[in-house]
Structures are given as C-alpha cells and as structure tokens.
Structure P
Amino acid sequence: MKVKTFIVSVMETNGYIAFDEKTLEGIVIDPGDSAELFIEFIEKENINIKYIALTHSHFDHIGGVNEIKKATGAKIIMCDGEEIISENPTNNLSGVYDSPCVIKADKIFFDKNTFSVGNITVTVIKTPGHTPGGCCYYFEDEGILFSGDTLFYGSVGRTDFPNGSFSDLIDAIKIKLMCLPPDTIVYCGHGPKTQIGFEKENNPYIFEN
C-alpha cells in the first residue's frame with residue numbers, strides 16, 4: 001500500500017490518499033479544504049477512489065469533501081454518531097470561519113466494521129471524545145493506523161469543542177488503540193507520524209489519566 005500525505009488548511013491538517021498499488025483502488029482520508037491537490041494526484045496516478053473517509057468532521061478536515069466526491073464518484077463514509085457534527089456548521093466549526101459546510105454520509109460505519117480498498121482490508125475503530133463519532137482507520141496487514149485528531153505524537157485531540165469528552169477520548173485510546181501492535185505506524189490528523197509503542201511509553205495523557 002502506498003500513502004500520499006498532504007498538509008492542508010489553515011490548521012495544517014494532514015490529509016491522505018492510501019491506495020493499493022496493484023489494483024489502483026484507493027481511499028481519501030480527511031482532505032481538508034484542498035480538493036484540487038487531491039484530484040490532481042488522483043488523476044495523475046489513475047487511482048480509483050472508492051471512499052472519502054472522515055475520521056471526524058471538523059471544518060479543517062472536510063472543506064474539499066463534496067468537490068472530491070463530485071470529481072470521483074466516491075462514497076463519503078464516517079462513523080456513527082458523527083452526523084451531529086458533519087451536518088451542523090456550528091458544531092463542525094465551519095460557520096465560525098464564515099464558510100458553512102454540511103457533509104452528509106453515503107454510508108455510516110460502526111465500531112469494528114470492515115471494508116475493502118482493492119486487496120486491502122480496513123477496520124473502523126470508533127474513538128469518540130474529540131467528536132462523538134470520531135474514529136480511526138486501521139490497516140492491520142499493513143501495520144498502519146490513521147488516527148485523525150484522536151491521537152497525536154506525544155499528545156491527544158482537544159475535547160473543548162461542541163460535544164467533546166476528555167474521558168471518552170482517553171478511554172478510547174487506552175482500550176482500543178494501545179492494544180494494537182507496538183510497531184503500528186500512526187498517521188495523525190496534525191503533526192508528525194508516530195508509533196503505538198512510542199505513545200504507550202511516552203504520551204503523558206495516556207499514563208497520567
């Protein structure tokens with residue numbers, strides 16, 4: 001599997017395209033507001049984008065979603081409970097920045113649901129806290145996790161936005177993510193990559209709470 005990273009939006013959000021190099025079937029994850037960058041890469045590499053997957057739907061992760069959907073025909077997917085954020089410009093904070101955005105999912109996944117991208121299996125891990133339907137996408141065979149704003153290098157996502165919960169976030173990280181293999185590479189929603197083993201031993205939010 002190949003992963004292409006884009007740093008987008010005023011919040012320097014990490015957006016991703018992950019695709020099966022054999023079948024050229026792929027997935028867009030959290031494209032931010034820079035649809036043109038993603039579309040250009042998709043067309044250049046001739047990738048068949050099957051899904052636009054949202055780890056959550058705050059404004060800095062969703063601005064380009066509808067445009068990419070229109071260009072690719074891909075389905076928008078998110079985890080259950082996220083609709084209260086994605087469909088409300090106040091809750092997803094896009095209204096605060098005078099660019100109201102509403103995202104409606106084509107398919108809602110639940111915790112531990114799986115789907116395929118080419119020959120690659122992806123597991124949805126629900127990690128509420130940053131938002132009610134926040135989730136991570138786990139590529140087990142590839143040893144890769146896309147964590148969105150749940151887990152960062154040495155930190156965790158904020159929970160002071162509408163419908164956030166610090167206790168839910170920490171519980172989700174401890175119970176659902178820290179059990180993954182320690183060499184699992186974590187592609188975060190902001191900042192550098194990390195690994196589960198490193199965070200388990202060094203992230204202060206994990207062992208202080």
Structure Q
Amino acid sequence: MAIISPSILSADFANLQRDVEMINDSKADWFHIDVMDGVFVPNLSFGMPVIKAIKRHAKKPMDVHLMIVNPDRYIADFKNAGADLLTVHYEACTHLHRTIQAIKAEGMKAGVSLNPHTPVHLLKDIIADLDLVLLMSVNPGFGGQKFIEQTYTKTSELRKMIDESGSNALIEIDGGVNLATGKKLLKSGADALVAGSFVFGSEDPEKTISELKKL
C-alpha cells in the first residue's frame with residue numbers, strides 16, 4: 001500500500017492548524033514539507049518557525065524536503081524543528097555522502113532528491129546508505145505543474161537499481177500526482193506519493209487522500 005504524503009505547500013496558510021488536523025485525521029502517512037530558499041529554486045516557502053508550529057499539532061512523521069543551497073548548515077536546525085525524514089537535493093550537495101551521514105548522525109532518516117533532468121545512475125555509489133529517493137516529476141519551485149511523463153521510466157530504473165543493490169530505500173514521487181499518474185507510478189515501482197494541489201484543491205481533501213491510499 002502506498003505511503004501518502006500531502007504537501008503542506010498547498011495548504012491554506014490562514015487555516016494551517018485546521019489543515020494539519022485534517023491530515024492527522026486522514027489516511028495520510030506523512031506530512032510533506034517543502035523548504036525553498038529562492039536561490040536553489042525560484043521561490044520562497046517557510047522556515048523553522050512554521051515547521052515548529054506544524055510539529056506542535058502533527059501526529060504523523062514530518063517528511064521535510066530541502067530545496068536549498070548549503071543544506072549542511074541547517075541539518076541540526078531541521079532536526080530541532082521536528083523533521084523525522086530529511087531530504088536534500090543531489091544537485092545542491094558537493095559532498096553528498098558526508099551530508100547523508102550528518103543527517104543520520106542527528107537521528108533522522110536521510111533522503112536524496114533528483115531534479116527531472118538528473119539521471120538515477122548517479123546515485124549508484126550511495127544508494128545503500130539512503131532511506132529514501134525523491135524523484136521530482138515536475139521542475140521544483142512551484143505547485144500545480146504538469147507531470148513529466150519520463151518519470152515512469154525513471155522510477156522503473158531506480159526500482160531496479162534499489163532491488164539489485166539490496167538497499168532499503170523507498171521511492172517517493174513529487175509533482176503532478178493524481179489518481180491516474182499515482183496508479184502508474186506505483187506500478188512502475190514507487191512506494192510513496194506526494195500530493196499537493198490535487199489534495200488541497202479538491203472539494204473533500206480527506207476523501208481524496210483515501211482514494212490515493214487505495215491505489
């Protein structure tokens with residue numbers, strides 16, 4: 001059964017506690033929290049105070065995705081803010097192995113994200129150390145973008161690499177996830193789906209989460 005991680009970036013910020021409690025009550029598994037710095041991606045999102053505020057109400061693991069330069073500087077801060085799983089971008093880390101070890105040393109699970117143009121074979125030497133690989137199925141920075149079809153092939157390639165290496169890494173997909181793309185992604189080997197505008201833009205977000213969970 002798929003892990004469903006609704007993206008808080010698409011929640012109603014004027015009613016954040018209400019939306020956090022909706023996720024608590026829903027069949028969702030994680031809270032997906034996108035952190036953007038306006039440098040690595042052309043957009044800004046929220047920082048530590050908002051993450052701490054979410055953590056106060058969240059009853060499920062915090063799946064924090066850093067779309068920032070120099071993530072190493074903030075690893076301990078994100079642990080203190082409440083992150084359970086911390087994902088950094090391959091493209092932002094010069095010394096990826098060291099970054100992953102630093103995340104684990106803080107007691108968090110460690111993930112690496114790949115932008116749409118970054119091939120999965122680049123993770124071959126580190127896949128055994130990862131708890132999660134997050135494939136971006138849109139270019140990161142903004143919600144509501146069109147799904148990139150090549151993601152299905154990329155997911156299958158990554159599944160094969162993980163299975164052959166004996167790694168326990170989960171495959172998570174972020175961007176353009178709905179019932180149709182979600183079903184095909186799971187068939188391609190994905191384990192976890194991030195859904196933002198599809199959930200929060202629907203008339204009944206809790207029901208939409210349940211429908212994704214049934215895929």
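Only the coordinates and a few stated rules stand behind these numbers; no lab work does. Here the structure is a predicted model, which is why all the values come from computation and not from measurement. Cβ atoms are built from the backbone, for glycine too; each structure is taken alone.
Numbers at a glance
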{"read-out": "Structure from which 1.3 was derived, distance in nm of label points 7 Å out along Cα→Cβ at positions 5 and 93, options P, Q", "value": "Q"}
{"read-out": "Structure with the greatest value (metric mean projected area of the Cα convex hull in nm², for residues 61-124 alone, set P, Q)", "value": "P"}
{"read-out": "Which of P, Q leads on relative contact order in percent (Cα under 8 Å, 6 or more apart), largest value", "value": "Q"}
{"read-out": "Which of P, Q leads on distance in nm of label points 7 Å out along Cα→Cβ at positions 77 and 173, largest value", "value": "Q"}
{"read-out": "Distance in nm of label points 7 Å out along Cα→Cβ at positions 53 and 189 - highest-scoring structure of P, Q", "value": "Q"}
{"read-out": "Among P, Q, structure where helix-only ellipticity at 222 nm (-39500 (n - 2.57) for each DSSP H run of 4 or more, over all residues; to 500) as derived comes to -10000", "value": "Q"}
{"read-out": "Label whose coordinates, when mean count of other Cβ atoms within 10 Å over residues 45-52 is calculated, return 15.5 (choices P, Q)", "value": "Q"}
